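Colleague: Below are structures written as structure tokens.
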Structure 1
Amino acid sequence: MQLAIPQAPRRVPLFKVPGAMGRLVRVLAMGLVLMAALGAGARALGRFVVEEQGFLSRAQELEGRVAAMSLPPRGEREGAEAKLEVLYAVDKVQYSASGVRTHAEYAEGLAPGALITLLVDPRVPDKPREAAYVRSRAQALGLVPWGLGLGALVAVGLFAWELRRTLRAELEPLRKGMLVWLTPDGPLPESRREVFFPATFRKQEQTLTVRARLSPGRAPVRNGDKVLAAVLSSLPGQARVIDEELARALGWVR
């Protein structure tokens with residue numbers, strides 16, 4: 001094989017790099033799946049926030065009486081929840097409800113017969129909520145839109161970073177890298193997956209060590225026991241092995 005490799009920077013179209021388009025498609029597919037998952041989560045959370053806001057806008061403030069309560073163990077009450085059984089009236093109709101959530105630290109100061117403030121939706125009068133507990137949660141829910149926006153920005157940023165990293169890993173060494181003959185530390189492993197192996201090369205009387213990457217199922221361009229690779233100063237310690245199929249696709253073989 002006689003090589004005819006142009007000087008850097010070289011013109012290297014992405015579609016001519018074997019396997020690069022497949023890698024790019026996988027990154028794009030993963031990005032779309034991530035965006036779809038985030039979108040579904042955002043919609044579900046958005047519906048919950050809207051429902052909570054609707055409840056607060058409709059709810060009537062009523063007085064109820066504690067009939068019984070269920071508290072977590074004494075040493076586990078900080079930040080925990082308790083459940084109350086309450087008695088109350090809506091338009092002179094008496095109701096009893098259990099499982100009404102409130103803060104455990106508030107509930108431990110109550111006793112059967114204590115009066116508490118409830119919020120009751122006239123549409124669903126048999127499902128009251130403890131007022132202070134609901135309103136404290138509503139304050140936290142006000143931050144949800146900001147959290148969703150920040151999460152979306154982070155997701156887009158991560159996707160863009162991974163896409164840029166993939167393109168850079170595939171193209172930059174071939175376009176701008178210095179081509180060297182690597183000496184692998186041992187026999188190259190045989191695998192249908194991408195192969196990484198330690199190797200060394202000489203540069204200005206120095207022996208440098210790199211972690212070389214070989215595309216799956218490819219035969220590297222060889223010179224005796226050495227293999228051809230591209231190294232890039234901005235990616236120290238890494239090397240992109242030039243395989244025979246890649247060299248032919250790029251016209252680097254006469």
Structure 2
Amino acid sequence: MKMVGAQLGVLRRAAGFTQRTLAERALVDEETIASIEQGRRPLKEDFAELLDQVLDSKGVLSAALDHMPEVDLFPRWAEEFIDLEREALALSSYQDQVLPGLLQTDAYARAVFQNEVPTLTEDEIEQRVAARIARQEILHSKEPPTASFIFSESILMDRLGSDEVYVEQLRGLRKWAGLPGVTLQIMPLGRNFHAGLAGPFILIETPDHQRIAYVEGQRRGWLIADPDEVSILERKYAMLRTQALNPEETKRMLDRLLGEQ
């Protein structure tokens with residue numbers, strides 16, 4: 001991503017554009033151009049074609065994208081989900097193994113990728129961390145989605161990376177918990193009923209009010225648009241919200257965990 005971003009910066013300057021004027025011509029936010037140039041957001045194929053036209057760059061960006069190493073791109077099965085996530089009106093995420101990507105610190109995300117099997121190279125890890133952190137921009141946008149996150153207390157018992165990474169991540173969660181429009185709930189251990197035993201999932205409401213679900217396995221993910229299937233997951237999520245600690249109880253648990261350090 002950094003390589004293509006750097007090429008975009010060179011082509012933009014050569015064509016006499018600032019990031020702002022290019023964004024205006026391409027009908028996107030200035031931050032979108034800046035994020036791509038800095039390697040924090042992947043350049044999509046259709047947008048590369050548009051920029052090649054605006055910059056009169058003779059297909060350079062499209063060609064660079066076609067020949068980019070696969071690690072620089074999101075897996076193709078995840079691209080549509082990430083596009084939906086970026087435009088979502090509402091997001092609801094339940095996780096039971098690792099924290100949601102939208103809530104991870106750089107160091108925590110790096111520790112997650114360091115546990116990949118087969119082992120990733122350092123460059124691959126850093127590229128994936130940058131891509132994951134870039135996705136968090138949606139929670140700071142001018143019109144952020146309404147976001148609800150439920151995650152198992154067992155996740156907070158692991159100390160991926162180190163004790164320092166753990167404490168930094170707890171502080172990050174406590175900060176997210178105070179952000180308007182973002183709700184965090186911890187599913188405590190020891191419950192005698194649990195609506196999420198079948199595994200993690202994410203619910204998305206699109207700008208045209210379509211409801212989509214996303215589930216992810218070991219090697220790929222699936223988007224679910226069938227209304228009956230989405231309805232089942234929505235009911236599961238509604239039950240999980242009643243079983244988990246409420247947002248204020250969650251904040252108190254995070255404060256307690258931070259106080260124990």
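Nothing in this text is a laboratory measurement; each read-out follows from the coordinates by a stated rule. Being a predicted model, the structure only gives us computed values, none of them experimental. Cβ atoms are built from the backbone, for glycine too; each structure is taken alone.
Colleague: Computing distance in nm of label points 7 Å out along Cα→Cβ at positions 136 and 192 for each of 1, 2, which one ends up highest?
Modeller: On the way: 1: 5.8; 2: 3.9.
Across 1, 2, distance in nm of label points 7 Å out along Cα→Cβ at positions 136 and 192 peaks for 1.
Colleague: Further question on the same structure: With FRET efficiency 1/(1 + (r/R0)^6) of positions 64 and 104 (r between Cβ atoms, R0 = 25 Å, to 0.05) as the yardstick, tell me which of 1, 2 scores highest. Before the final figure, lay out each step's value.
Modeller: Numbers: 1: 0.90; 2: 0.30.
Structure 1 comes out on top.
Colleague: Of structures 1, 2, which gives -12500 when helix-only ellipticity at 222 nm (-39500 (n - 2.57) for each DSSP H run of 4 or more, over all residues; to 500) is computed from the coordinates? Intermediate results must be reported in sequence, preceding the final value.
Modeller: Numbers: 1: -12500; 2: -15000.
Matching structure: 1.
Colleague: I have -0.45, -0.56, -0.67, -0.79 for log10 I(q)/I(0) by the Debye sum over Cα atoms at q = 0.09, 0.10, 0.11, 0.12 Å⁻¹, calculated from one of the structures 1, 2. Which structure is it?
Modeller: 2
Colleague: Can you spot which of 1, 2 the value 2.5 was calculated from, given it is distance in nm of label points 7 Å out along Cα→Cβ at positions 16 and 216? Numbers along the way, then the final one.
Modeller: On the way: 1: 2.5; 2: 4.4.
Derived from 1, not from the others.
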